[in-house]
Every structure is written in structure tokens, then in C-alpha cells.
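Each in C-alpha cells, the structures are laid out below.
Please treat every number below as a calculation from the coordinates, not as lab data. Model, not experiment: these values are computed from the prediction. Cβ atoms are built from the backbone, for glycine too; each structure is taken alone.
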Structure I
Amino acid sequence: MLFRTLFCAVTALCTIPGYTSELPSKITFQSPCLDECRENLSYNQFYLGFCGEYLRDNYFLPLRRDDLPPYFYDWEKHALDVVGMLKGEVTDLDPTFPELPHLASQFTVRDIPVKIESREHAYLFNTRVIESKEGPTLRLVLFSLYGNSQSKDETTIGWDPTSTDELGMAALEVIKALQQHTSVDSMICSSLGSLCLDTLKHVTHDFLPPTIIWNRALTSTWKAGMSMFSTPSNYLLYWATSYLNLYSDPENALADFCAWADQKRVVVIQAKEDTYFSGDSALDPLFFTRLQSAGVELYEGSFLIPMIEVKSHHACRLDMIHNNRNSGSLTENFLPMKNQEPLSECLARHIFMGDEESHTCFIVGGNKDTLDSLVYLHALPLLSSYFKLMKKIEPSTPTDLQ
């Protein structure tokens, strides 16, 4: 109860007006919530810390491990090169983004540290901000679970989250810190990024962006286990994660939140052949019923991604997911889409290009997303589609849309 009261008090501070058009080079925010997460550790987790660290570093934060496959290092090198291309520092181009020179001239890229001062610890989260230079302001703020730190008594170490509550709360704390300087209009949660939605069970003040985009995100730890393990092994995982404060159920937490909050719009993106979150591991139909009953403007799409290995469907780039009506995609209840329109273009058209003079989108990555890979997999497809639409917007006809 104390945790919820403090969370409510702190989030209320974010309603103070006085936003600025440009984010500062460093943001500081005071909140007790992250230390509250650590103080709420159970007796079980305190004495079984090794087991908790093993589960966390294998299933929630695998890039912390030392035994990573070599391709992860090559993957990250290419992602770093692509970031250099976007900054105009690397002249070679990724051929899948031929408009990179134009994007480099239209957008700035800055890394902005966000310092959260809690009770005993200070947490430093590095965000990457990509912002248009002129015209209507589009700002993407990227958040990764990696590359962060914490300090206490002048001793600094890498961020060592102790529970899924702390993992998810970090993203919400960064949103509140940003809201001191700008409105946050939408949020995209991809894969394990939905841990921040699970943390909504602690929220008693509605401060979330009015648009939430659920991008092939974790439904629950139990459902993920159904896709990864046998039934006996999944029961063991369920018991262990519950026992060690590592269980997560974003699906029900978001539905519970929308039942009382004034959440305006939820856009759900699912892959029909998602290795982790399709079939029995997908969102329950009751989830959509609950959101509709709460008055949420709900859009639901399920996409088949043809000619690509099924294992890749969970993390496939948004510009590679098309409205393939004849190939099994179900978009009748989704945002209006042209036939064969890329998903990135649909989101840019309907989410980023509203009547407002500016739009800030907060993007939370998954368990293998660094700031560099977030640029390649998430930001660039959206920026590319937005740039194309801003340069030449073709009016849609009734036959184009559903």
C-alpha cells in the first residue's frame, strides 16, 4: 500500500504544465519507486538470489551473459554502423534503408541520460532521442534494458535489477522524467518491453501516453513458458518466477489498468506464427473484451509474414510486415491499411501524423534490444515511412482501405 501511495504522489507531479520544445542534454527526476521495488524483495528472493539471477540473466536479460553466440557481436557491430549512417558519420549504406542519407539530413540523434534519484540509490538510464530538425516535430525516445547503471555511496556499478517490477518500473520512471519537459504521446512495447505494462498493477495515477502499441509483446510468463517448455517444466518455471518475484502478467495488468484509467487507444500487433506468443500463448479473447468494455479505442491486427523463417516472425522489422490479405493476415479490426501496405507506414500515417504540431513516441525494447539494435529494428522503419509520407502523401481511396 505504501508503494502505491508513493507512486501516486510522485506521478502527480508530472501534471505540472510548462513543457519545453527541446529536451535538455541530461534529465534528473526524483522518485522513491525503484528503491521501493528493491525493498519489497521477499524473504524467498533474498535467500535464493543466485537462482533469481540465473533466471533473470537467461530469460530476461540474456545479453548480460558471457557465453553469447558469436552472431550477437556481429549483429551489434552492424547495428552500430547503421547508427553511424543515421548520424551521417558512416558513408556506407545499408541497402534495406536506401533513404538513409536523407534521414541523416532530416533527423538529429542524441543520447540523453536520465538520472532517477531514489531513496538510497541513483539510477542512470541512457535513452536515445531521434528528432526531426524542421517541420512538424517527430521525436522517438528509445529505451533499452542494457547500458544502464546504479550508484550508492559514491560506488557505481552496472544496473542490477532485482525483480520484474524493477525492470518494468524503470521504463515508467523514465516516462515520468520525460514528462517534465515534453508530452509523451504514444508508447510502443515490443516483446519483453511489456514488463512496464505489468508494473501498472502498482499505478494509481493515470499518466501513461494516450496511445499504447502492443507489438508482439509478452502476454505472461506462464504463456511464454507454454511455447518454450514441456508442461512439467513450465510449472517449475511458473513456481520459480513467482517465488523469486520474477513472474509477469502484462496482459491482465493492462486490462485492469484500463478498467479505471482514461486510456484512449490501444493498438495490438500480433504475428500469427509468433514463436513465443501465438496460439495458446497469444492474448486471450477476454483481453479484447475487457478493453472494449472499458471504452478503449481498440485496434487489433494479426499478421502472417510470408517467405521468412517462422523463428524470425517475433522480431521481424515493422517495414517487413505487410497487410497480406491473401496470405492470412487479419486486419479487419486494425487501423485502416492499404492492401500490401507495410505496418511501419500504417503506424506512421495514423499515429505520428495527427493534427498535433509534434509527436513524441517512447519505444521500449525487449530482452535482446540495445539502443543500437533498437535504431535498426524499430526506429529506422518508422522514420523511413514517416519521411516518405511527409514528402509525398498520397490520398487514400475507399477501395484502398478496409
Structure II
Amino acid sequence: MKERFVCVFGRNRDNYDVPVALFEARLLDRLVTDFYYDGSGRWPTRLIPEKLKNRWHPKLPKSATTNTYLSFFLQLAFSALKLPLPLIYPTSDRILGMAATFRAYVSRSHVYSYAGYTIPTWVPRSSAINILFQYHPHPAYMHSILKSDFAAHPEVAWSFENEEDSSADTSSERYSDWKRADFVVCASTTTKQSLLFAGCDEARISVIPYGFDRVEPRATHAREASTECRFLFVGQGIQRKGLHHLIKAWNSANLSDAHLTLVCYRIDPGIEQLIDPTQRVTLLRRQSSDELARLYRESDVFVMPSLIEGFGLVYLEALQSGCFIIGTGNTGLSDLDLPADCCDIVEAGDISAIRAALMRVRTRHASGHLDRTKISQSAGRRSGADFRRDIAEHARSALASSWTRLEAGRRRASA
């Protein structure tokens, strides 16, 4: 058995940081994915959509990856026919899982899979290690939270009835990957809590928060002073993001010297009806990358009171631009250990607490106590390199643990 891993997931999950971490540590056999673009000219550039050209990482060579074209072309066909991609994901993801299983068998490697891509249950277990990266909270836990919230806020019926987070079949094999994993990695304590709720043994779970590399240091340059405190929300306008709580808290706060901008490429109709234009709220649809960057730079506060979030990388993007953060404890904010003058963490679903946080930060802004430079610097307290280092160290630890168990079994067998 080689001391390397076959890593598997579709699309460009987490900007390929997990396979890059394994590759840098000489622990990667191959990344099995649907499509990885290397810009080598193998594919005519004009035939590759721009969004697919982002399917690569400068530190991960094409030779360390394997494209599974059956999975890719199934997704491509659904997209061309304008069919909902979530309908094909269970099949395309399972194809990737089977391809990774075959690669691991041929190369005698271990498996490092993202949730949804693990070894099929009909494949006999071997002596290989299976590490699972649970990037999204378990749906059973999410459903329990969203169901309770829906009972209190019926206007989110569209979200509750249509979103996979609240309508998924939680007994599906697709959501039982953790049962076949030897070790489970989560990016937040919230995701760990969801697995404990589902029945996973805590001893198998490790929390490794994401890191963030500051790439736009100019984002904190001085700008025109304003007495108006500018709040910003960026995300899907659905129940899970807590947008209905934010709008209700905003409407009741009556902040005459503040403005809230909502950027939602889609929004629950029931939540949209809560918006009161007399309360200084602007709703924007999908924005370009440059326009989003401008909105972050021109805002003072980023607020996203999610009911549950696997992590919330958007918080780090907002921090990088110098925005004070208002978020909830059901996200990855608590795992980042940010200073109190950079963020305010409130209880998820508590409208009164959200309103109080809005008023507190408005007061801080009015008194000139929002230090954008310090807030921006806090985004880099944990870098992408830190995340990759911890992923590699955990993988090495898993290998060492496996060898210890194997040797103990051999000694028992020979006794």
C-alpha cells in the first residue's frame, strides 16, 4: 500500500486546496475530478467557457489529476438542456466515486474524498484508509433547524419547500459517507455538530478551519468619509442565509443614518416581500466581480445572519475589504477566533440580537471606532498555507494511526 491518497470531488471545490496540500506534502497519488483545465492547448481555448478556465490551480499540475469525462459530459448535457443540475449531481458524483475507487485499487492508494464522492457501499472494505472531508453540514441537522424556523416564519415557504438543505432525503446513502470513513475532517465546529447529530463518533472528527490569502491589499485604501453607515449582505436570498431575520431586524431598528444593500442573484419571493424601501434598503441581483469588490470597499459592515453555514468564506472576503462582520455562531466565524472589534457573533435566528448588533455597530461607526485596516489584517490571521499545512499533518497522522492499528492486528494474529 502506497502512503498516498487518491483525492476525489467534482468542480473546483475550495479552490483545490485539499489536493494541493496533499501534493505539496508528497501524499497525493491523483486528484480524480470531472474536469481540470491546464491551459496546455490540449483543449482549443475558444471552445472552453471562461468559467471552466478557473478549474485549475498553479500548484497542482495536470499530471497529478484525472478527468472523468462521463461525469463531466453528463453535467454538460444537463446544462445545455437547461435542466436543474442538482438532479444529475447524485449520478455524476457517484461516477466520480467509482472512478476514484478504481484508481485507488490500481495504484494501491488510500482515499481522501469529499462528502458525496466516497467509495460505493457495494465495494468491499480494504486495508486502505478513507478520509472524508465534510464540507457541508449534514442535512438531517440542517433540516431540524430549518423546520423549526419555518414554523416561526412561514413566509419562507418557498425556500423550505424547494431548497435541498430542507427537502433532502436524509436517509439517503449519499448522506451516509461518514459511516464508511475512518477519519472525518470538517471546516467548522458547526459542521462537526451536524455529524454528531447524525450519529458520527466524535473521536473520528477533526476541525480544520479554512484559511484565506489576502490578494487585494489596496482594498483598505482611504475613501471619502461618510456619516452614513453602509451595511452589505451578499448571498442567496433564502431561508438558510437568515435574510428574513436580517430584514425584520433592520425594519425594526429604524436606522435613519444607515443604508442596507442586499446582493442576491436569486431570492425567495416571500423574503423579498419583507423588504420595505422606506427603510433605506436596496436589492441588487447578480453583480460582476469588479462591482462586488467595489461594494465591499464602499461598505462599512457585512452582515449575514445564517441559520447554518458550513463555514462562510464570504465572511473572509468581506473582512479582507475592511468590513466589520455581523454573523452567527452557526458558521465558521467562531473557529477563526477573531477580535471583538472586527466582528459581532449573535445567536442564529434571534431577531432581537441581530437588531442590537446592527445598532451597536452603527454607534461604533458614528464614533469613528471602525478600524478598516485592522479589520482587513484580521482576514489574514489564518492563511491558505495554514489550512493546507494542517490538512497534510492530519493526513500523516491518519497514516501513522493506521499503521499502528495494522501492526497491533498482526501481533494479535501471530500471538
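Supply the structure label, taken from I, II, corresponding to helix-only ellipticity at 222 nm (-39500 (n - 2.57) for each DSSP H run of 4 or more, over all residues; to 500) with the calculated value -9500.
Structure of origin is I.
For the read-out mean count of other Cβ atoms within 10 Å over residues 154-161, a value of 12.2 was computed from one structure; give its label from I, II.
The value was obtained from structure I.
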### Query
A value of 20 was derived for relative contact order in percent (Cα under 8 Å, 6 or more apart); which structure in I, II was it taken from?
I
## Note on the structure
percent of Cα pairs over 35 Å apart, calculated, reads 23; among I, II the input was structure I
### Query
One of I, II was used to compute distance in nm of label points 7 Å out along Cα→Cβ at positions 210 and 298, and the answer was 2.1. Which one was it?
I
